[in-house]
Structure P
Amino acid sequence: MARAFVGSMECRVQVDKDLGDTWAVTVYPPSTSKTPAAPLVVKLQGTDKEKCTKGALEILQKSGKIDRFEP
């Protein structure tokens, strides 16, 4: 299972098959008591779940939403 990190805190990553060959990769950032964090969702089209997961996490990292990930 892939893991994503914001700072040193681990985020839950969920990968679901969407319509057709589309994968929805959802990262649930840790929420603080003052501000709940909204989940981050990236949808990619492809037949390989692992490649789509890695691609989605790379997109989130390059956009600054997560700091790092482990596929």
Structure Q
Amino acid sequence: MSKISFSHLVEIDESSRQLTIYRMFPGGEKQLYTQIDLPTKKLDEDKEAFGEFARNIGENILIDSPVARTILSI
């Protein structure tokens, strides 16, 4: 059985204030993985909320990545 191979593309839409993560497959196929609203407060206004937001993005990518799951034994 072969492993599924894909990368992640992260896009930020300024007008909708959303961060979108796509799975990018060989050959150019783009598949929506998740969409997250950007924090409403700036970093210096709420460092804890910003940290939680950043952690969530990183966790989403690591948990979805077959390579990261293999390397990190997730």
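One of P, Q was used to calculate relative contact order in percent (Cα under 8 Å, 6 or more apart), giving 34; which? Label of the originating structure: P. When helix-only ellipticity at 222 nm (-39500 (n - 2.57) for each DSSP H run of 4 or more, over all residues; to 500) is computed for each of P, Q, the one that comes out at -6500 is P.
Taking distance in nm of label points 7 Å out along Cα→Cβ at positions 29 and 61 as the criterion, the largest value within structures P, Q is that of Q. Which structure, out of P, Q, was distance in nm of label points 7 Å out along Cα→Cβ at positions 5 and 45 calculated from, if the result is 4.4? The correct label is Q.
Between P, Q, which one scores greatest on Kirkwood radius over Cα pairs in Å?
Numbers: P: 12.2; Q: 13.8.
Evaluating Kirkwood radius over Cα pairs in Å on every structure, the highest lands on Q.
No lab work stands behind these numbers, since they all come straight from the coordinates. As the structure is a prediction and not an experimental result, all values here were calculated from the model. Cβ atoms are built from the backbone, for glycine too; each structure is taken alone.
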